[in-house]
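Please treat every number below as a calculation from the coordinates, not as lab data. Because the structure is a prediction, the values reported are computed rather than measured. Cβ atoms are built from the backbone, for glycine too; each structure is taken alone.
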Structure 1
């Protein structure tokens, strides 16, 4: 019996914008069913298409996510300095292309100013409260980060604490973090 998207397990990604910084953090756990396959995966990556600095985190199928990251890089090269446009173009392709429609992943993307969640449903969402989270532990991390945003903590500290809370609650999330600040 195969599980249908978005029922993936094995990751939590959070993006936090605070104090002029944007941080994207992701855990390192990869699970297959109830088995942890790897605990140190890198699901947050820095992209530099055309010299621009962009950070992306992904949840879902790894191969699908890499396909999407490659497509996003191509869109960023075609529209330098226009992250929103590149994300919208990716989402349009993702929604309409028969091959891409089958991809089971989500992205959090930032250029240090903007913060977006990009989905296969054609959504390009900018969070209302400067926090976005995806993956199996995403709702736990989102709730924790929203509660921490009014504190004196930095964006990185909010992301790290929120991920620690998610890892304590979600069995598909661990504490091995990859953190990128832009």
Structure 2
């Protein structure tokens, strides 16, 4: 199996959730209030599926493979992707913190909406860069053994997270996208 295509499939799941989030942000803005349960579910999906599962596979499995094949981390596309992973983590923490403050009456609706929109824009651009620049560049250098080793590493990552975590997150993505 192709290790790059596996991550692109995960990108499709993430893009579905982002599209749903954009629709929800419009609804929240129009109604003047948010659905805290939706935002909590979103934060859980972002922290578990996007960060621990997906970005974990990139950071621990695919990017090190790309580096071994000659794609630089520092001053190169891998370094940019890693910086964006950190920016995403920071924005998700901020969304979570803003939700808590909002529920206490200490944050405005726009604080959450604006942070969510920043996160959407970051991830949409991030996925575009990976799918259209980094993945074709690195995937073109990978041999069958590289794909096999990366897929084995992905499986290890999934195992570390718990045998049903990936499936539960796919179900959550479906729920968030309804």
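Below are the figures for this structure:
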{"item": "Parent structure of the calculated result 54, 31, 12, given that Cα extents along the principal axes in Å, for residues 103-166 alone is the read-out and 1, 2 the choices", "result": "2"}
{"item": "Origin of the value 32, where relative contact order in percent (Cα under 8 Å, 6 or more apart) was derived from one of 1, 2", "result": "1"}
{"item": "At a computed -10000 (helix-only ellipticity at 222 nm (-39500 (n - 2.57) for each DSSP H run of 4 or more, over all residues; to 500)), which of 1, 2", "result": "1"}
{"item": "Among 1, 2, structure where Cα Rg over 2.2 N^0.38 Å as derived comes to 1.08", "result": "2"}
{"item": "Cα extents along the principal axes in Å, for residues 79-118 alone derived as 31, 19, 9 - corresponding label from 1, 2", "result": "1"}
{"item": "Kirkwood radius over Cα pairs in Å, for residues 15-110 alone from the coordinates reads 14.3; which among 1, 2", "result": "1"}
{"item": "Winner on distance in nm of label points 7 Å out along Cα→Cβ at positions 95 and 151 once structures 1, 2 are ranked, highest first", "result": "1"}
